[in-house]
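Just so it is clear, none of the values below were taken in a lab; they were calculated from the coordinates. Computed from a predicted model, the values in this text were never measured in an experiment. Cβ atoms are built from the backbone, for glycine too; each structure is taken alone.
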Structure I
Amino acid sequence: MGLLYDKIVRPALFRMDSEEAHERGVRAMASLGAMTPLCRLMEAWTRLPADRNRPVEAFGLKFPNAIGLAAGFDKNARAWPAAAALGFGHVEIGTVTALAQGGNERPRMFRYPVEEAVINRMGFNNDGAEAVAARLARQPGPGRRRIPLGINLGKSKVTDIEKATEDYLASFALLAGHADYLVLNVSSPNTPGLRQLQDESRLRELLGAVTRANLDRAAAAGGRRVPLLLKIAPDLTFPQIDAVLGVIAEFSLDGVIATNTTLARPGWFAQVKEAGGLSGAPLRRRSTEIVNYIARATGGRLSIIGVGGITDAVSAGEKLDAGATLVQVYTGMVYRGPFFARDLALALADRQRV
């Protein structure tokens, strides 16, 4: 499969505009997800054998393996039902905003194959929380899925930063009932002002309101509290991360996702003028540093999903060794192919046996 992707599929996709190739990938995965018998057959092939299986438990959920599909690929809950068939142990959709929005002007996604990197300035293009909730209502819900589904929430671009909390609460009300876990994304570099929500006072307001809504919802329904995670930027300083961790502890969040894309332009990228968030191999070292810092600062008590620069089992293993409970990939899949998750899970299982 890898050779077929490297020699035929990837060259064909890379001749297209990167966003068009992405959209074709989403449509193909959505078509696969609609063919349930085929998905089950593929899942039987991608699932690790019992003697090599390494399931993971985190924030009250069970994951068949540590590899997840990061937010950004399936923004509108169209493709995720096929994720288990490709070997993923969980999938995160979004980012979803309260209001539907088209995102930033095209072109807005750029590949750098030699560096195994992507720069994007998509701008949270999505159908909006109401439409995504309606789509999820027609799909398998919590407790009936092959793998856990996370929903990543962001702020609508037209919403003033002072009203950001209300915007997130509107999305929470519509989507919480469909999520196995929820992520508050306050770290994308492509929505003006969004990263201000990582400031201690603004973050306290946001997390306080959402955690209260989460508790109220659970009490009213007599059901579960949805696990809440926060996604942070790699461009925070360590003192800023300390402040974020203090607020996370204050409101007993279930975990943190480290990290989003970066505005930094390390090494060769110093000459690149495209605006947006850089992902892929150049982010590997910084995201791992932050995972390790959080793990040490919290004494390993906080679940961490490590994201950024995972291109093989070595880079995935680094995140786990640094203290991550789970990892997520996206750019790596662009360069390595649709069965990258299965390959990683298999390699990590072999690594643990050594």
Structure II
Amino acid sequence: MASTIKDVAKMADVSISTVSRVINDSKPVSPEARRRVLHAIEVLDYKPNEVARSLVTKKSNIIGVIVNDIGNGYVSQVLRGVEEIGRMFNYDILLSSSYGDLEVEMKFANLFSQKQVEGIILISDILNERLMYKLDQIKIPYVVINRFYTIDQAATVSINNKNATYKMTQYLIDEGHEKIGYVALRKDMDRTNETYKIKGYREAMQQNDLKAKIIYAEGLDQEAAEDVIEDIIEDIEDKRYTALFCTQDILAIHLMNELSDRGIRVPDDISICGFGGTELSEIIRPSLTTVKEPFYDIGAVAVRKLLKSVEAKQELKRDTVFLPVEIIKRNSVKTI
């Protein structure tokens, strides 16, 4: 049978309240009494009741994490950063995946509130404004990580999307490309980071006296890629494009496959680059030139930002921390 706090008190020859003070470090205890209590805890292998302890200390040392899909590669990399840094500071992670169900996310918020989590991190590519409103009402600090939607009303960690697309576009221009098309995702464009990506692309093209050409995709899957290629295949065959810069790696990879099916070679006939730096960008052949987003670092910085606020007992600042990106130069872009 597991040892109790009474067993520890008896062995250490102190009161139960003294054992509680040592465990919770709540009030001063003489060095000798502390030594006896710690020795008794070790000998008896006593494990404090964490629920009861949290009621005393008012700290659970738990961070709740809500993700929309744990199977998403982007989500798993961000989550790794959250978990490793959280563990480094002695916090446990309580993870839940909603698989895109907004109502399920609301239920998780209630559950986390009952578990007395110190804070919540939302990792998603959907937008649940009701959830953020609820978290504000129940006064749980939270950080939002969303690589798709623009987040203005909450603390978040992201990248400078405009600067990232500018850098990649300028790299293509430096490689001799002048006929560069940007393949953008049309969905909810007025509320997403796509707006900033297009601005960065346009700015680089304008500064080099080149004509910007925006190509809109209705999704990121193979069907959407097929529709894009159908729309511009004649322009590609007539060499009106020498490079296509895609809003995400997965779309770039689908476009490469569609082009290959039509006998158009990458990068010999047209160069392709993506955005994200996912594992797939390394596996595809030719390997994909891409903007590498620091997914792990985004998770690590997000949880550290949250914990600093929790430890200092200060209100979480609702701002955006921008992290740098890297241009990964691979084989899908050729020099002209």
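For which of the structures I, II does the calculation of distance in nm of label points 7 Å out along Cα→Cβ at positions 24 and 304 return 3.2?
Working: I: 3.8; II: 3.2.
That value comes from structure II.
One of I, II was used to compute distance in nm of label points 7 Å out along Cα→Cβ at positions 224 and 256, and the result was 2.5. Which label is that? Corresponding structure: I. Can you spot which of I, II the value -14500 was calculated from, given it is helix-only ellipticity at 222 nm (-39500 (n - 2.57) for each DSSP H run of 4 or more, over all residues; to 500)? The read-out was computed on structure II.
Upon calculation of Rg/Rh (Cα atoms, Kirkwood Rh) from the atomic coordinates, which of the structures I, II produces 0.93? Only structure I yields this read-out.
Work out which structure the value 0.7 belongs to, where distance in nm of label points 7 Å out along Cα→Cβ at positions 96 and 128 was derived from one of I, II. Label of the source structure: II.
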